[in-house]
1. Looking at structures I, II, which one was semi-axes √(5λ) of the Cα gyration tensor in Å calculated from, given that it came out as 32, 26, 16?
2. Taking volume of the Cα convex hull per residue in Å³, for residues 112-199 alone as the quantity of interest, name the structure among I, II where it is greatest.
3. Of structures I, II, which gives 0.30 when FRET efficiency 1/(1 + (r/R0)^6) of positions 160 and 296 (r between Cβ atoms, R0 = 30 Å, to 0.05) is computed from the coordinates?
4. Please compute mean count of other Cβ atoms within 10 Å over residues 128-135 for structures I, II and give me the label with the greatest value.
5. Which of the displayed structures (I, II) returns the greatest value of FRET efficiency 1/(1 + (r/R0)^6) of positions 24 and 104 (r between Cβ atoms, R0 = 35 Å, to 0.05) on calculation?
6. Using distance in nm of label points 7 Å out along Cα→Cβ at positions 184 and 208 for the comparison, can you identify which of I, II gives the largest number?
7. Upon calculation of mean count of other Cβ atoms within 10 Å over residues 16-23 from the atomic coordinates, which of the structures I, II produces 16.5?
8. Suppose helix-only ellipticity at 222 nm (-39500 (n - 2.57) for each DSSP H run of 4 or more, over all residues; to 500) works out to -9500; of I, II, which structure was it derived from?
Structure I
Amino acid sequence: MTTILALDPGFGNTKVCINGHVALMQSAIARPQSVGMAAIGMKTTSQVKLIRLEGYEFAIGPGAWHWGNLLTSRDYSAIASPERRALAFGTLANLLEPGEYVVHLMVIGLPVNLLQDEIQAQAVLGGLKAYKGLHIFTTDQGEYAISIQRLKALAQPVGAYADWLFDGDLRLRRGGRQAEVAILDLGMNTLDLYAIQDGKVEPRFVGGDKVGVRRLLELVTETGHDPEELDANLRTGRLRLSSVQMESWLSEVLASIERVWPNLRRFNAVIPTGGGSLVLGNYLRVALASKGAAVYWPSDPIAANVVGLWKWAAYGAAGSA
């Protein structure tokens, strides 16, 4: 059996899917600061997952900001950095028991905004080779040895398309190949717009903008907090947003969409995905429908990309077997 690992290294969540099983973790990471015995008689503010990789120790996931300065970088060149790999492997450890594993193919989803800049994309693709080979790391669960044999990169929205195209048993959706499908991927940093028909990209409908969830958080007048903290408060409901703030953000998102997709009626399906789509929820669904879009809402907009990336690779592996 071919073992396939899909990775969607988002700036809001890091998502992995191995052999159809999904895990995600908020993309917050820090080098934990030792306080010695300064907390004697007290409890620390939060318990976080620790991972040791390549001689470094990292605190990852929600609450990592309590343990040191966050290392999260918005620069695409950081996708293959040790801290991003620590996030990927730490998330993967939530699905696996300690031990040795061979991954025959790892599929990595990359942002459209990055891939449109060919020079920057080539540099990032070269850096991704750091994922290939043997990786030994430890978490509180124990020691892992993951050997990755092959790598493949795809645009992240291809995942949402594949998740729509294939069911859980990798059977094709009826009429799916002929359908013209638009994918609207609203993440932490960017909005990616992508259109596919018969498995082929339509260049005129590819684009995007930096109007992700981070733009919404910029509208919130809280000071002294990292975006990851505000994002965590948003997820847990501690950060309340007014309808005015939501509609202001929505208007920016819709303006970006209209520049690339002036007429939504032409598409057989419009698929919103990403954490931003989940945050906007009905605001986005109703706005798209009012413009004539045939909206297909994934069962899990956050995981749709990574599940679909795994399906795309698994279908290809089955066809070549």
Structure II
Amino acid sequence: MPRWVRRALDTAAWLVLVPMLALSMTQWFGIEGRRTITAFQALTPWVLVWSAPLALVASLCRRHVLALVALLPLATLLVLTQPVVFHAGAPAAAGATPRLTVAYANVLYNNPAPEAVADALLATDADVLVMAEFVNPVQQALEARAGDDYPYRAEAVSRSSSAIGIWSRHPIVSGGVTRVGGRATIDVVLDVDGHEVRVLGVHPNPPTFDADLWEQQLAAIGDHATVGELPTVIVGDFNAARWHPSFRALLDRGWRDVHETMGRGWSVSWPMDEGLLPPPFVRIDHALFGDGVAPIAIDDLAIPGSDHKGFVVTFGLTDAAVRA
């Protein structure tokens, strides 16, 4: 092989490796605060996976320095994906406790098919509906179809993306719509057949709008959620993936992701625009649970007209929560 070809290939390999190294550094040092960085971090597994063939080819071609350096993004990928691949199993639900089924959806503030959204949510027959971007047309469509089936509600309905709401068959013992990090948030305690369960519905701003604000709101959700000792679940559009340091910091405060716990950690929820690019590549819609709660099942839910995929999750309570 001519020397100039080898040099051109070496240069190309290093140029491919540089963004992988930069991305790895943002992960190891928890660097965020920039819209471009958070967008790049959402692509973490799809970018860093190429470090494996790059390291292999460099080693076979005796480009040992290149091969060794390529091991850094590969190690970063292995560390970040370890909780997804080798996840801990779900805690056992006490057999005598009731089950709580929650359907969640970001319905999209300008959804062109509010009636179809209402039909999809009601078809789940969930005990609780949590809806981000819960705009007036979707509320009206649900109202026309649900009747008195969900009599307990807390809503901040509008025509903007900050709208949010919860509809429940179980009584709301306390709480309602509050503000966390300046963002409308659901925080209610439900009486689930004699057991109190706290449900938070969250929707922080997207980091592409204001990365610093988004980071602060995720931290505020963590602060707010850890107050109290009731069995608690958090559902919503976090606008964040495991690949974001701020979201991992939230998980490190004692929360576990239901999709990961149930072996669905590689599933994606955004963007769901049919026929448009890019294809769905990241999960930013999550159900989190803390001590006392045991996830039993989770299924993704197609939401007509939305750019997000929703989900339906069933929870039980652990023996420790029942005895408390």
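1. Working: I: 32, 26, 16; II: 40, 22, 17.
Structure of origin is I.
2. Values: I: 160; II: 83.
With respect to volume of the Cα convex hull per residue in Å³, for residues 112-199 alone, the highest-scoring structure among I, II is I.
3. Values: I: 1.00; II: 0.30.
Answer for the origin of the read-out: II.
4. Numbers: I: 14.9; II: 27.0.
Checked I, II; max of mean count of other Cβ atoms within 10 Å over residues 128-135 sits with II.
5. Values: I: 0.95; II: 0.60.
Largest calculated value belongs to I.
6. Working: I: 1.6; II: 2.2.
The structure with the largest value is II.
7. Values: I: 19.1; II: 16.5.
Comparing all candidates, it corresponds to II.
8. Numbers: I: -9500; II: -11500.
So the calculation was done on I.
Readers should treat all values here as calculations from the given coordinates under stated rules, not as data from a laboratory. Predicted model, so just to flag it, every value in this text is computed and none were measured. Cβ atoms are built from the backbone, for glycine too; each structure is taken alone.
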